[in-house]
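For reference, the structures are reproduced in the following blocks.
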Structure 1
Amino acid sequence: MVRTGTGESVLSRAIGIIEVFSPDEPVLPVSEIARRTGLHVATASRLIAELVGHGLLERAPDRGVRIGVRMWELGWRASPRLGLRDAAMPFLEDLHAVVGHHAQLGVLDGGDVLFIERLSARDAVINYSRIAGRLDLPHSSSGLVLLAHAPLELQEEVLRRPLRPPTGAAFSTPQQLRAALADVRRQQSAVLAGHQHGDATGVAVPVRDGRGEVVAALSVIVPNDGRGTALVPVLLAAARGITRSLTAGTARPG
């Protein structure tokens, strides 16, 4: 692999360029990409031109740069989570019809929950999650469910980190978080009222594969009106349906 004078591979630099984009900033000028990656503008411009040539990036009308359609195509084709999403979609759609707000499916990815599907409705309550978006594990209902069933090493790692609660209702100490994880394992659900936003409640349950391993979290985001717990049985029923679908071999989780 070709390496630069600093020892960093050209591939690493190209990946660094791709990683600067986010759902909140899908289009960036070359100069900003160079600044964020620490590359010289000329170097960034040359690498961007190559990525554009391969369709992995594309030029925006305002001379900015954004992720290309080819990147989306390759990611969609290669994703090991597609089987899980396909198995979940019928149940996710039914769940969305019941709650009328947000219904979503998240998986554990590193130290975050990564959302692979979300269904919403007009005038639904505020929700910070989005497809291909991430949230911290301790402060979302999906993340809490996934963390509760994650390897002990990851749990302890998260418990050692600063929690940085987004609202006054969120967990602010390791003791609170540890107790909440125990509750999730006992109750097989998480109900977090006002943890991401004061107006919203997240309700999540684990989704298991045929071996009983937790492979995802199924959740809804509804108004913070004290009725979130009443949705737990509906979510558990939907999660069991996804498990049956996975077990039957109609789709396989990643």
Structure 2
Amino acid sequence: MIKAIIIEDEQRSAKLLANLLEQYCPEVEVVGNASTVAEGFQLIKKCMPDVIFLDIEMQKETGFDLLNKFEEIKFEIVFTTAFENYALKAIKFCAIDYLLKPIDVDELKAAVEKVVRNHQKNQLNRKLEAFIQNMQNTHPGQFQIALPSTEGLSIVRVSDILYLKSDRQYTVFYLKSGDTIMTSKNMGEYEELLLEHNFFRAHHSSLINLGEVKKYIRGDGGCALMSNGEQIDISKRKRSFPEAFFKAITTPASRL
């Protein structure tokens, strides 16, 4: 059994989550509930849960206030929130699980499956370190992204990514260092995160960092010459690429 604690200041939301876990996730046992940071801290120390379902916004406190009380996190975390905000974007970049309220049963079951799968991998502290840095950095170039692969977990600065290429259901990251990282997520999931960070979907199989494009070579669709010498084809349908490239090279903040 997976021992769980729910930390939520709205009693109705806490009860609903507990009922959903009991009904749809029999492998989870809810061993306690807390409605404040202080209560949650004491309950975690007492019960030593495998996972906590942690509300991000709790009146004048946040779930991050609770996490800051621990020198080392020895439990899994699933954040819960009703808001699409900056914190949620940082959570997505660091591959930390979250649930949007109202909670969808299928998403809850998927989150629990990940908890069961990841419980022994001891990767959460590295993800949380990257998340905290993302929350503290307002400069887009300093943002970090967590990339899980078969070899482990890599934390990479967004500005160190040259481009991404899809390989069937996988995505391969090409870095300035010359290293590559293959992840099991599809390109679409990363596109949603990276478009706000100066990336462009050049082709159905490639996503490029506009700050690392050295030259646009015209042609039937054309291609982008990257800083490592690689040429990435531009789809004929991506007619907005020249405009996006010109904007990138003329905006000082884009080269981070």
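Every number here is computed from the coordinates shown, using simple stated rules; none is lab data. Since the model is a prediction, treat every value here as computed from it, not as a measurement. Cβ atoms are built from the backbone, for glycine too; each structure is taken alone.
Given that helix-only ellipticity at 222 nm (-39500 (n - 2.57) for each DSSP H run of 4 or more, over all residues; to 500), derived from a single structure, equals -9500, which label among 1, 2 identifies that structure? Don't skip to the answer; put the middle values down first.
On the way: 1: -13000; 2: -9500.
The structure behind it is 2.
For distance in nm of label points 7 Å out along Cα→Cβ at positions 85 and 237, which structure out of 1, 2 has the highest calculated value?
Going through 1, 2 one by one, distance in nm of label points 7 Å out along Cα→Cβ at positions 85 and 237 peaks for structure 2.
For the read-out mean count of other Cβ atoms within 10 Å over residues 101-108, a value of 13.6 was computed from one structure; give its label from 1, 2.
Value 13.6 for mean count of other Cβ atoms within 10 Å over residues 101-108 corresponds to 2 out of 1, 2.
Taking 15.5 as the value of mean count of other Cβ atoms within 10 Å over residues 37-44 derived from one of the structures shown (1, 2), identify that structure.
This figure was derived from 1.
Of the structures labelled 1, 2, one was used to calculate relative contact order in percent (Cα under 8 Å, 6 or more apart), giving 16. Name it.
Derived from 1, not from the others.
Looking at distance in nm of label points 7 Å out along Cα→Cβ at positions 29 and 61, point out which structure of 1, 2 has the largest value.
Across 1, 2, distance in nm of label points 7 Å out along Cα→Cβ at positions 29 and 61 peaks for 2.
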